[in-house]
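Have a look at these structures, which come just after this line.
Every number here is computed from the coordinates shown, using simple stated rules; none is lab data. This structure is a prediction, so every number in the text was calculated from the model and none was measured. Cβ atoms are built from the backbone, for glycine too; each structure is taken alone.
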Structure P
């Protein structure tokens with residue numbers, strides 16, 4: 001009887017450990033059929049894109065990209081954003097983005113190099129639907145724009161605005177996902193600026 005009990009206990013322990021291993025292996029393989037949780041994870045992500053903007057000048061002496069115009073419109077050069085975040089819950093996280101311009105912005109002189117964007121954007125991201133591996137998200141962020149437009153006659157070293165980014169994230173693994181996004185920014189200190197942009201990104205989550 002004692003040998004039978006020991007044997008049954010051994011079989012039960014083996015089955016339990018095998019079930020854990022299968023669960024861990026399943027999660028390690030990833031795939032879009034699984035709903036991955038984001039709460040308690042640190043996020044590192046990068047995104048790139050291009051945009052279009054409309055500027056209304058406050059000062060007629062400022063240059064906004066088109067000579068002789070009070071209101072200017074045009075493309076926003078390619079940019080790269082790196083960001084960090086933390087998932088407070090599965091559907092809510094705190095984030096901070098850092099944008100670095102990859103191309104030169106407008107300049108009043110063809111002989112002078114234009115500035116490259118430099119923007120810091122802290123805020124929060126909310127996952128509207130976090131039930132599956134495809135998740136829709138939206139952000140609310142403060143845009144702190146330190147791009148140097150002094151050559152264009154603007155004396156304000158820092159512009160402030162509000163930014164919203166909406167996108168779809170596809171989780172391919174518990175620690176990795178890719179997404180597409182569309183963002184809108186309104187700046188109001190340096191000049192009144194409306195900007196829309198879009199692009200792609202990837203996210204790494206730990207642990």
Structure Q
């Protein structure tokens with residue numbers, strides 16, 4: 001589990017095509033300072049498992065499904081990515097609960113600059129729009145952000161979209177600071193919203209608790 005608070009920007013060192021997967025090597029001195037094989041690192045919002053880590057570089061295997069469904073499929077040597085280690089028990093939850101399981105990709109359609117921040121508008125697939133709410137949380141390329149505005153679109157016009165505001169530190173510390181209109185961005189909606197929808201849609205009675213009974217007979 002992650003919090004969407006990016007620790008550093010990493011740089012892709014190389015990629016090795018293995019047919020049904022790619023072995024990705026990323027330089028990230030901070031996130032590799034205490035990482036070892038089997039640890040989880042969020043790479044631009046995608047939870048990857050460390051294969052090995054040495055000299056400030058870690059490698060991870062990325063399945064073809066992940067390459068096809070996320071922006072990781074467009075990485076090349078020199079690409080910059082957002083990096084975050086899995087949250088440790090007892091640490092502060094600075095953002096929101098982020099699994100690193102990308103729901104879909106969106107498209108950056110507009111950047112609006114002001115004196116102290118920038119507002120980004122991101123177009124998202126219609127099937128995800130119901131999970132995005134004003135003042136709610138969304139992870140964009142692994143960055144925990146608060147939704148400012150939601151545009152549901154209509155039957156004839158543009159697709160649904162939402163806006164988020166980036167403060168100077170986010171612009172400086174994450175890849176969103178250099179993202180360009182037209183770029184593909186990884187999106188993960190709030191897991192709580194998905195579970196609530198699932199529970200409300202279920203017509204099954206709630207399971208009976210066996211707590212304190214020693215189990216079922």
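Things worth noting here:
- Test item: helix-only ellipticity at 222 nm (-39500 (n - 2.57) for each DSSP H run of 4 or more, over all residues; to 500) calculated as -3000, pick one of P, Q: Q
- Which of P, Q leads on distance in nm of label points 7 Å out along Cα→Cβ at positions 32 and 192, largest value: P
- Structures P, Q were compared on distance in nm of label points 7 Å out along Cα→Cβ at positions 40 and 152, and the highest value belongs to P.
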